[in-house]
Structure 1
Amino acid sequence: MKLPPIREFMNSPSEFHAFVIGCLEVLCPWRPRIPISPDYPFDIKREYHYYLAGRAAAVIAWIIIAKLIQVVFF
């Protein structure tokens, strides 16, 4: 039985992990202390679309944070 598209969205740990890694790479502006090694348990290259979605979500979060700072302080 095929799941509806909304139930297939981030339904495995690998997909969720790729999204979080992409999001945190943009939200945290410093370089990673330890780069992701090739023997990492989650395959980010296979779930690259979730990685890119995480990066896009983080850019949107930065825009929202900047707008909040502008409204509160200026």
Structure 2
Amino acid sequence: MDWEIVPKGTPRSRCRSPECGKDIYWIERPRKNKPGTARVPVDCDVPGGEFPDSFSAGKGVSHFKTCVAANEF
């Protein structure tokens, strides 16, 4: 699985899709095969995922892979 690391203290957000509404975390990471960074929504509520808190980082997968309404975005 391609884990995304969510830095400690990252605020929780919510998916804007009315069909989904899951809690997500926005992170910045280097773009793959391109210069610069990309903002990626991360879903930590997956098997093996870990939620970040103010003391430790978390991990999850891109919410584009788990969102029931990913085609809206």
Structure 3
Amino acid sequence: MISIELLLEYGFEENKFKTTNNALIMTRDKVDIVIKTDGTIWYSNMGFDYPLRDFAALRKLYKEVRNTELKSIK
């Protein structure tokens, strides 16, 4: 399960410029993760949203996009 706490542990920070009333945007290395008010979590790229079901999907996506492993900063 992906949570705000988990994203913070892995170095994602709130993008205050993109966050809206309907969605919290967390960013790391130009990878935007959207947490919508209904609790769904998405990867957003160039206006398209792709659903993320779990942390394994996030790690796989990050590796594909950034060509490096997603590692905890703690």
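Values as computed for the structure displayed
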item: Structure from which -20000 was derived, helix-only ellipticity at 222 nm (-39500 (n - 2.57) for each DSSP H run of 4 or more, over all residues; to 500), options 1, 2, 3; result: 1
item: Cα Rg over 2.2 N^0.38 Å from the coordinates reads 1.07; which among 1, 2, 3; result: 2
item: Comparison of 1, 2, 3 - label where relative contact order in percent (Cα under 8 Å, 6 or more apart) is highest; result: 1
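Taken together, the values in this text are just the output of simple stated rules run on the coordinates, not laboratory data. Owing to the predicted nature of the structure, the values given are computational and were not obtained by experimental measurement.
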